[in-house]
1. Kindly point out which one of 1, 2 the value 27, 21, 17 was derived from, the read-out being Cα extents along the principal axes in Å, for residues 34-81 alone.
2. With relative contact order in percent (Cα under 8 Å, 6 or more apart) derived from the coordinates and found to be 29, which of 1, 2 does the value describe?
3. Thinking of 1, 2, which structure, once Cα extents along the principal axes in Å is computed, gives back 49, 34, 23?
4. When you work out Kirkwood radius over Cα pairs in Å, for residues 66-129 alone for each of the structures 1, 2, which one comes out largest?
5. Name the one structure among 1, 2 that helix-only ellipticity at 222 nm (-39500 (n - 2.57) for each DSSP H run of 4 or more, over all residues; to 500) of -20000 was derived from.
Structure 1
């Protein structure tokens, strides 16, 4: 199973409550076989203790340390909000749910930071189709 499945890329998402976005993201990761359902609550718990908004209009919800036991395989899911969605009084346009097995989450985070280090790269991602987004995150560029 690859890190990002094309069906885990949701384009043109409408703004909604942050917790709803996180739960949807967790459910996608669960339905895809990356995590057990208990990981979703770990993602909510992480967000309540530490915002996963990393700037540049990007949020990277992921589970707390103890939720890692619910991860079966590293994977991500991507939601694109062209109009932005509220994340602690800031607009985010790209939400990337992360489940990283062991230390693989560091590689996943490094990849995201590398691919989306500028606002221009984020703008391009928001305007991209699912195939392009898939290529960006799987290295099949």
Structure 2
């Protein structure tokens, strides 16, 4: 993507984020994707560290092996919390919640609740970095 197209994308997205309904949907979907990706990646790393195959993990939680293959292979994975909790348990893990840092709450949660942001481009870039980051978040 050329620099001009990239800038046009961010400018268009910033304008779209001025619509409270669009902003809310964009924030919620971005955080959903980032959260699921982070958890699934951490679970797959734990599976590998435990030297378990996907088939062995599937047997442990009594699901078809294809279910586990899809969970770890699909970019469009949308597992239930129950499935994630079962996989985590089989790996000796627990899924917990942690509060966002104050800065992230101000950047993400406040606009979600208010339906507006003073910095739409900053919000868009932050959410994009969460979705595209390969850095592991704590589970």
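1. Comparing all candidates, it corresponds to 2.
2. Comparing all candidates, it corresponds to 1.
3. It must be structure 2, since only it matches.
4. For this comparison of Kirkwood radius over Cα pairs in Å, for residues 66-129 alone, the top structure is 2.
5. Answer for the origin of the read-out: 2.
Read the figures in this text as sums done on the coordinates, not as results from a lab. Please read all numbers here as calculations on a predicted model, not as lab measurements.
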